[in-house]
Structure 1
Amino acid sequence: MTTRAPVAIRGATSVSIPLHWRLDGAGADAEAPLVVALHGQGMDEDQFALLLQKLLLLPYRFLLPRAPWPFELRAEQRIGWSWYAYDGDQERFRAELARTEHMLLQVLRDVETAHGLRPRRRALLGFSQGGYCGAVIALRHPELFHGLVVSGARVKTEILTDEIQHAGERRFPVLLCHGLRDVHVLHEAATTSHDALAAAGLAVQLETFDAGHSIGRSQVDAIGRWLTRTLDTPDAAERPHPTVRS
């Protein structure tokens, strides 16, 4: 009997995973503005809501999804959540961002449909890892989002050249928040993001804080003021109600 070397057969099977979310805030009517808030790596939606609790008093709705992938924090003996894996490979990173974008737009669409929401304006707020992917999503979809807040992250301007140009034509508003003692994402990264967005014509503002890689009270206050200016402008009620498509 002849024998042959073993042959490995590879394939891929599509599976679905749940993406949990929390809808919060003091918005009372179907057209109240909506803020999509993306937590940082290792966090979940409840931890992020606790940090943002003062914002939840604003007359908006806040959609806080939980990232889909488990992330082990061995030092804290707990499991957190991650939006994507990152090993430095830029092509894989683009693919991960695209997958995250697809999932989050589907969650946004499903939540708005299920609860009869027709927000007159939307903003996206992302912290740390949530800021990296949130900036990509908001800048790629200015027809859906009317503003972007990035905290403790930089905007990946190098993969958003066309999107930033179009956003600049719209004077798309962006708030960058950064702790001067942040050792995970250096202050220079936020400055570089600000300069690139400003050069393209976006209405970008950089606020710095005497803090590390965190969101504290003073930062929440600054974000609250910015959201009020951005989401309650006089022409907000006159804008069409865009439909979310994943």
Structure 2
Amino acid sequence: MNKSLPHDSIVPYKDSDQTKKQQVAGMFDQIAFRYDFLNRFLSGGIDVYWRKRAIRELKQLQPKKMLDVATGTADIAIMSYKFLKPETIVGIDISEGMLQLGRKKVANLLLNKQIALYQGDSEAINFAEDTFDAITVAFGVRNFENLQKGLAEMLRVLQPGGKLVVLEFSRPKQSVLRGLYNFYMRLVAPRIGKLVSKNGEAYKYLNDSVQKFPEGNDFLTIMNDVGYTATYLKKLTGGICTIYCGSKNNSSPAL
């Protein structure tokens, strides 16, 4: 368990001596001031729809205590409160720069009592097992230093009967769309990212990490191996993005 996967070795800065975790934290600290703008701009705003679709997977569960891993600037946490009205949402992220912006957004919406954001590691979550009845991760699992370890750690803090919802980029299967997508991700997005955020490496890393990510049924297999049950996926926008879901059985052992 927790073996290294090819995806785990993809890093933002190939010549750096830092770990992937350190590189990712530094990268997001650098681009935080333009992160929300670039998300909307590069996706044409469709990322908002993707997030809403992901949150919808928790509607039937009606969670009371949620964890948003790799919360960034708290988009999913804020949207989850708006649509699901849980009692508490905790967001964790390794980038303090992103969290500072997220806290400002939460404060402006007067949601400090409902949403708390902390600097934290997805592979060493600082909560007891069986704490949350729902966990979300939007565009964050690609950045885990050890994908299996991060998934296992989320399963540990998930309550029996609780549900994990992962939203992540994937690659379209249809040939024409795939060709356009690859051109955009490989050439266009890094150039726009460099122009706006002064960090082209971050958006080159975006493409590299998407290309190496174990998507589709391969990701469901990893979830199953870790211990999730009732796993399923839903492809969005021709396969550009995918929702992955899994639950924790009442009999699931703590990992």
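Throughout, read-outs are computed from the coordinates displayed, never taken from laboratory work. Computed from a prediction, not measured in an experiment: that's the story for all the values here. Cβ atoms are built from the backbone, for glycine too; each structure is taken alone.
Key figures
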quantity	calculated
Which of 1, 2 yields 18 [relative contact order in percent (Cα under 8 Å, 6 or more apart), calculated]	1
Value 2.1, calculated as distance in nm of label points 7 Å out along Cα→Cβ at positions 130 and 226, assigned to which of 1, 2	2
Read-out helix-only ellipticity at 222 nm (-39500 (n - 2.57) for each DSSP H run of 4 or more, over all residues; to 500), computed value -13500, structure in 1, 2	2
Answer label among 1, 2 for the case where mean count of other Cβ atoms within 10 Å over residues 58-65, calculated from the coordinates, equals 22.9	1
Winner on Cα Rg over 2.2 N^0.38 Å once structures 1, 2 are ranked, highest first	1
